[in-house]
1. Looking at Cα Rg over 2.2 N^0.38 Å, for residues 50-97 alone, point out which structure of P, Q has the largest value.
2. When percent of Cα pairs over 13 Å apart, for residues 82-137 alone is computed for each of P, Q, which one produces 66?
3. Say we calculate mean count of other Cβ atoms within 10 Å over residues 42-49 for every structure; which of P, Q gives the highest result?
4. From which structure (P, Q) was FRET efficiency 1/(1 + (r/R0)^6) of positions 10 and 74 (r between Cβ atoms, R0 = 25 Å, to 0.05) calculated, if the value obtained is 0.10?
5. As an exercise: semi-axes √(5λ) of the Cα gyration tensor in Å, calculated from one structure in P, Q, equals 20, 18, 15. Which structure is it?
Structure P
Amino acid sequence: MTLTNKLLSPSQICLNQSLTSQEEVFELIGNLAVDAGLASSAVQVAEGLKQRELESTTGFQDGFAIPHTQNQAIKSAGVVIVKNQKGIEWNSLDDKPAQFFIALLIPKEEAGNTHIQALASLSRMLIHKENRKELLYADNEDAILSKIGEALEQ
């Protein structure tokens, strides 16, 4: 089983959302994590993401954010992707609203190794403008799964 298959599946990708706040994004990520069997509590996942965001922004640039958390409610490491129709204020590094969220969920006992590897891989991919553009314009789960999968496999 590849790292991608372990961390991400089409059921963990949610496109064309009409969310209006960070809180709504975190709630949806929590619900998707529970539905995918990654976590036992949507509320705890959302709260973990919220607490991490208070430490420093996870807003990247050009509409991307990589919210992440490690907590007891997360049963297995995974990535949840939410693509919103409009940008949401995220306190991003470039001061632009975020609309593409790549959430990294890590069990407490895997903190460090899995977390740092996946976060580094995703960040390296998002540095390149063509990768950001490809993800923003992707209109189906398979295209996103393929692009994120490439990054996670490196």
Structure Q
Amino acid sequence: MIHIKNSQRKIAINIPEMTADLQSLLNALKYPDFDISVLITTNTTIRAYNRDYRDKDKATDILSFPYHPELIAGKRIKVKEPEDKNLGDLIISAEYVTKDAQELKVTFEQRMKRLLVHGVCHLLNYDHIDDADWRRMRAKEGFLLKKINYQSKL
């Protein structure tokens, strides 16, 4: 099940489109019946999460909290119990996405799609700590962006 909560009110969020994109990502990953939760919030709220969970006292665009932190990127999740069908949680600041989109000269929707893919990759434990990791993650992101008809190179 896909659960999206929009706790901010300043920026319009197309929840049906975001839900469809997430389902397309889950389908492409061959996890069509897995759960994922997304909280759309403000810079103030994401800053608090970033401070409390990452010791970084600043706003950011997206935070990822994988349900399977032991998963090796590129490996399949082994479902042993029904609750194992959970990828995890994403927190996204709509304010930060708006600022990023303006700086990158893309639409809010394009930036949001890119961040959803990035966040889902992090839920699957892809990262970009070193060059090899970055290349692996970038390849996975490219594959997934095509699945949601992403139209920008950013």
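1. Going through P, Q one by one, Cα Rg over 2.2 N^0.38 Å, for residues 50-97 alone peaks for structure Q.
2. Q
3. With respect to mean count of other Cβ atoms within 10 Å over residues 42-49, the highest-scoring structure among P, Q is P.
4. Label of the originating structure: Q.
5. Comparing all candidates, it corresponds to P.
The numbers here are math on the coordinates, done by the rules we state, and not lab data. These numbers come from a predicted model, not from an experiment. Cβ atoms are built from the backbone, for glycine too; each structure is taken alone.
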